[in-house]
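K.L.:
The data blocks that follow each hold one structure.
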Structure P
Amino acid sequence: MTIDTHSQREPHSPLRRIIGSVSAILQTRLELIGIELAEEKDRLLAVLFLGLAAMMLVTMALIALTALVAITFWDTYRWQALAGITIVYAVAGLICALKARSGLRNAPLVFEETLAEFEKDRDIFRRP
């Protein structure tokens, strides 16, 4: 009878300490995931906004340039001028598409720091 009451009163058994440590580690890692997710969301929103603004402004500039070239060469080389501008736009668009594809392929891993911390935790628990 004294053994049962003694084991129930012992608040810091090894199993409880291990469970508490694992719980604290998981909580820390989940907080890190949340922070990284918030940072990534903010970064993506900023890039999206700037990208849309740039696209709008460049589109306006290209429309103005096209009109300027068409007006300038209207009497002499109208279709050649428009064909030249079309080729320039197509090449620029292709270059942008290739750069965008490259940027997506070379993007860093999401939650890279969290994964590194989980790897460290796993290494610590594997040690004898």
Structure Q
Amino acid sequence: MKYFFLFLVLVPAAEIGVLLYSGQTIGVWPTISLIILTGFLGAYLAKQQGLEIIRKTQEQLRRGMMPGDAILDGVSVLVGGTLLLTPGFITDIMGILLLAPPTRKFFKVLMMKAFRNWIDKGNIKVIR
């Protein structure tokens, strides 16, 4: 929980610094335009990737398979889309990394390790 609080303080502070630097470097209006563009791009990519994941999940359920991988993809797309809609360049970079299928694999491995760690510690109970 202490890392979450640190995250909530450091990320907005870093975003403000990067936005100020960007405004001084390329100008205020190009900076605002980039922020709006990445917001629209994030909404489009999240919708496109989300619909693809829903189709993949439905197909796996039809086959009687557990859609674990598709659920992790869905979490990545949800968080990535939200980060792209959040104004700022740091969150935009993280959002794009979570939405892009090649880089999403890295984050899925991290999520699986975190879930296994939580299960091993007893924070999450799996009922079968």
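K.L.:
For structures P, Q, which has the highest computed value of FRET efficiency 1/(1 + (r/R0)^6) of positions 18 and 42 (r between Cβ atoms, R0 = 25 Å, to 0.05)? Let's see the in-between values first.
P.N.:
Values: P: 0.10; Q: 0.90.
Largest value of FRET efficiency 1/(1 + (r/R0)^6) of positions 18 and 42 (r between Cβ atoms, R0 = 25 Å, to 0.05): Q.
K.L.:
Given that Cα Rg over 2.2 N^0.38 Å, derived from a single structure, equals 2.19, which label among P, Q identifies that structure? Walk me through the numbers before you get to the answer.
P.N.:
Working: P: 2.19; Q: 1.27.
The value was obtained from structure P.
K.L.:
Computing distance in nm of label points 7 Å out along Cα→Cβ at positions 34 and 98 for each of P, Q, which one ends up highest?
P.N.:
Values: P: 4.5; Q: 2.1.
The structure with the largest value is P.
K.L.:
So if we calculate distance in nm of label points 7 Å out along Cα→Cβ at positions 66 and 82 for every structure here (P, Q), which label has the highest result?
P.N.:
Details: P: 1.0; Q: 2.5.
Sorting by distance in nm of label points 7 Å out along Cα→Cβ at positions 66 and 82 in descending order puts Q first.
Only the coordinates and a few stated rules stand behind these numbers; no lab work does. Since we're looking at a predicted model, the values are computed, not measured. Cβ atoms are built from the backbone, for glycine too; each structure is taken alone.
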